Structure I
């Protein structure tokens with residue numbers, strides 16, 4: 001992370017930043033007062049940057065930032081600050097907006113007093129997500145403006161400008177980005193770093209605005225419609241939507257990441273096409289779109305995910321230019337699935353024009369597929385020494401594999417892979433325990449649910465209450481590795497840490513569970529396989545919901561802690577007693593265990609020294625290197 005560059009006070013200097021870092025700097029220059037988030041890739045670097053910057057800038061420019069228990073709470077934290085007239089931003093990945101939607105759809109009736117920005121980081125190709133949903137539709141459905149940058153520089157610029165747009169319209173604004181932009185890097189020219197202390201204010205009461213009883217809500221809807229009319233007028237005049245003129249009768253309608261690919265394609269293909277770049281995805285500049293299409297014979301729409309622009313263009317064309325040919329996803333020229341690349345866009349444009357691409361991409365892709373066949377597979381795996389691996393191994397040993405294993409979103413979802421094979425269902429955050437309640441009514445098998453510690457606080461508690469209330473029977477194993485590991489080790493209520501380097505209140509998971517009325521609650525170290533297995537077996541025998549907290553710090557954090565203290569990691573080794581039964585690789589799995597020819601070896605550079613493989617080996621052939629050396 002380039003935090004040093006993010007917090008530089010040197011207006012005019014050019015710095016090289018990750019897209020998410022540039023967005024964070026834009027929010028800082030836009031004078032946010034309160035930020036909130038639940039971490040989720042591809043948005044995580046925005047939150048991490050703000051969390052570190054708020055501590056680094058304290059005393060120069062003061063703002064508050066928190067990691068919230070889930071996206072709904074994060075949205076409401078920012079909404080509360082906005083209601084008090086302060087600029088606020090809440091940050092989440094695309095599926096997080098689903099969690100926050102209940103609050104979003106009502107807050108728009110209240111309106112934003114202080115600038116309010118909702119960052120939605122969408123994930124075409126589902127690089128780190130369970131779906132590819134296109135959150136532009138939230139703008140249409142919730143009546144909120146959406147702005148979408150196409151480059152790192154635009155991300156920085158629009159982050160600053162989004163507060164002003166929100167305050168002008170008195171509406172929350174969705175700031176939509178995608179993985180390819182969030183994780184791109186680029187040069188931005190820094191603006192002025194604010195210098196301002198944090199001052200608390202008094203709340204101006206107005207029940208007609210903030211208390212959404214039906215009578216007030218009906219008035220709020222009427223105000224909302226007037227605000228959106230103003231937003232449409234702004235979109236038509238905004239220089240964020242612009243035309244690059246060409247001389248042909250072919251036009252390209254695009255926005256977001258598709259814009260840069262489209263420009264690259266028409267330059268490489270030497271096409272003389274006009275381009276209409278859309279940044280205000282809602283409301284769309286429909287008059288500008290109509291004028292653009294009026295003089296064209298053919299319109300090519302370049303956009304990722306849903307045919308959002310294409311559908312709107314078709315509707316507008318009925319009056320603007322009924323004879324225009326519109327090509328995009330609906331015409332079959334562009335794929336409906338996954339993120340775009342340069343070759344996808346060039347092939348789509350060529351197909352729309354009835355010509356061949358300049359490069360035979362299909363042949364190149366075919367050759368790359370042949371090369372892939374001879375390369376070793378690199379599937380994602382749990383880290384060496386990961387306590388989740390030990391937990392899953394013990395769960396499988398305790399159940400014999402004859403159970404149903406609902407799970408959740410996190411590193412531990414990798415338990416789906418052989419040889420662990422202890423994840424059968426992954427729906428959404430909190431969905432493991434939720435589906436287990438339904439499964440408990442209809443299955444005659446044991447049900448073992450796994451959920452991470454951060455996800456437990458995020459969305460698991462209501463489902464667990466449901467299980468207690470309805471006397472449902474399953475085992476919930478909370479994989480407590482003391483952090484939100486998958487998204488970059490952010491804190492949560494079970495760590496006792498806060499953002500900005502501050503200390504919060506430590507909330508033990510077992511205390512929460514007991515408070516909910518669960519009467520079987522045990523905490524166990526998963527590195528102790530025999531104990532972990534025995535606890536799971538007893539939990540299975542319990543006649544109602546049972547909770548096991550498998551507590552052991554993330555191996556990455558454990559390694560960092562030891563290195564910081566100067567403690568040498570003591571690896572394990574395979575001795576000559578190995579009879580090549582291969583149990584350690586066929587039943588267990590660890591990246592440090594490697595099969596070289598017919599010999600099992602431990603890569604000492606990877607070994608975390610957890611000793612779990614020592615317990616797995618039936619012949620006692622794995623021992624600590626320190627033991628072998630007599631130390």
Structure II
């Protein structure tokens with residue numbers, strides 16, 4: 001539901017978006033909707049924003065948009081009249097979206113662009129490194145921080161004197177995996193490790209141990225052991241045999257041994273069989289089988305590790321892997337082609353999303369705060385900050401500290417930003433409201449940390465409060481989200497939820513329109529795909545005896561595939577025209593067909609029944625029926641709003657829209 005609401009808001013109800021326009025005497029009223037005047041400049045701005053390719057000579061397109069615009073405004077008016085814009089849930093949700101919309105304005109985009117370029121340049125290389133971790137919490141006491149640092153230095157000195165890095169890692173590292181891998185992290189690239197660790201690794205010299213590097217986990221000694229070019233992107237085809245499982249949707253499920261089957265397929269490939277043809281015949285990945293097993297191009301991290309490693313291990317186009325197992329079953333992989341790392345522009349959206357979730361995003365935030373301070377003449381008195389050290393006690397680390405402990409600290413002008421002044425009591429309020437159970441640290445360090453957080457948040461909040469006046473596009477977009485939330489909630493209650501919960505109305509709508517939801521003529525049939533004519537002959541005999549000897553498809557499959565899992569495949573179900581190419585090759589009539597060749601197999605079909613066109617049940621077509629019912633409810637709702645609220649259009653002004 002959340003994703004649906006976000007998408008709904010982004011399109012702002014059928015593409016209508018609202019922007020603020022200055023009104024003056026030279027700006028005529030183009031229409032009045034529910035008592036509110038809409039000026040020509042406002043409508044013209046919105047119309048062209050949502051119809052960038054529209055021609056003003058296309059009167060029908062303009063008239064259609066006018067109707068959409070009126071519907072939009074009427075729904076907003078209805079939502080406001082119902083008081084939806086005053087509800088606490090609405091205000092809270094709008095505040096959440098406001099924070100999201102403000103976020104791009106509260107970071108330094110120049111710094112962010114630099115971070116994007118840095119990440120891309122680093123991605124051109126994979127690096128391999130080992131590390132030793134000495135744990136140290138980010139807010140550890142100075143004595144504990146020093147102890148961790150000295151322990152890291154001592155470990156480094158041991159290695160410099162000749163001890164084996166892996167041995168020291170197994171003995172001292174707080175990374176549990178070091179016991180097995182000696183600290184070896186394997187190959188990685190940009191965006192896979194925390195930023196300080198990544199930076200230190202890329203800057204380190206090969207086979208030279210770094211000084212201790214601080215991250216949120218503690219201190220790391222890093223030994224870069226190799227570099228290689230990025231693996232790039234690869235395109236492969238595969239043949240997959242699914243892990244054995246029962247399909248509850250099949251009335252007669254036939255099973256195979258996946259390992260035996262994949263080994264037989266591999267033997268045929270080694271004997272010269274065509275990969276694409278075998279994929280079409282035998283692969284359980286039906287989507288790729290139609291394309292000879294070909295998969296979309298991928299790079300590191302796009303496939304499960306076993307599949308990815310096997311694919312990139314293939315040295316040349318055309319090379320074929322031995323069978324490999326993943327969580328999905330068994331695969332044989334053929335390399336089709338490989339290309340280098342994508343361009344910066346191609347990877348930019350993905351990199352941007354990753355950076356936004358990464359600690360390096362704080363770099364842009366810090367830079368923006370510095371610019372805000374400069375723009376609004378930030379001034380502070382750090383002596384007033386430091387006076388808080390003497391009023392702190394250990395209750396703060398337990399979340400029990402009270403602002404009254406700082407009651408005597410009431411001097412003004414702790415800091416100034418723009419036209420705002422903050423005093424010591426403002427900081428005391430912040431301290432009390434932001435305390436949590438936490439590890440004990442030095443009081444001076446605590447006050448410096450909390451004061452910085454207070455100043456940073458205050459600076460960003462000050463800038464955020466000024467965004468509507470500084471950036472008209474932000475103000476307009478916020479208005480769009482406001483109206484979008486209102487319309488979503490109102491539409492949900494009047495249309496979407498009603499169509500789902502009003503079972504009686506839905507049933508009545510279905511009965512009145514059931515001929516719109518028809519099954520076409522269908523064949524209820526079983527397809528027998530045989531390796532050759534001899535297998536087809538043996539299979540056909542068993543199919544003819546099926547009723548008499550009470551054979552199931554599982555029985556037939558087990559008998560025919562006794563010597564080879566590749567002898568016979570069976571598929572059964574109800575098929576419409578165009579749904580299955582084999583079914584479409586035969587005349588539809590009950591009984592067994594003759595044999596034909598398809599994908600180098602001998603194939604025949606048992607047509608069990610030919611089903612005439614018939615209405616789908618309400619269960620079978622519930623999705624489309626519900627959608628159509630929603631459209632009907634929407635039409636009824638619009639008609640009701642049109643009757644409730646008065647709308648007038650100044651056609652003379654409308655005709656001048658450019």
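What the table shows:
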| read-out | value |
| --- | --- |
| Parent structure of the calculated result -12000, given that helix-only ellipticity at 222 nm (-39500 (n - 2.57) for each DSSP H run of 4 or more, over all residues; to 500) is the read-out and I, II the choices | I |
| Structure with the greatest value (metric FRET efficiency 1/(1 + (r/R0)^6) of positions 113 and 553 (r between Cβ atoms, R0 = 41 Å, to 0.05), set I, II) | I |
| Which entry (I, II) yields the derived value 4.0 for distance in nm of label points 7 Å out along Cα→Cβ at positions 169 and 401 | II |
| At a computed 20.6 (mean count of other Cβ atoms within 10 Å over residues 161-168), which of I, II | I |
| If relative contact order in percent (Cα under 8 Å, 6 or more apart) is computed and equals 17, the structure in I, II | II |
| Top of I, II by Kirkwood radius over Cα pairs in Å, for residues 297-368 alone, largest first | II |
| Comparison of I, II by mean projected area of the Cα convex hull in nm² - largest value held by | II |
| Read-out mean projected area of the Cα convex hull in nm², for residues 433-496 alone, computed value 7.8, structure in I, II | II |
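Each value in this text was obtained by applying a stated rule to the coordinates, not by laboratory testing. Note that the structure is predicted; figures quoted are calculated from it, not measured. Cβ atoms are built from the backbone, for glycine too; each structure is taken alone.
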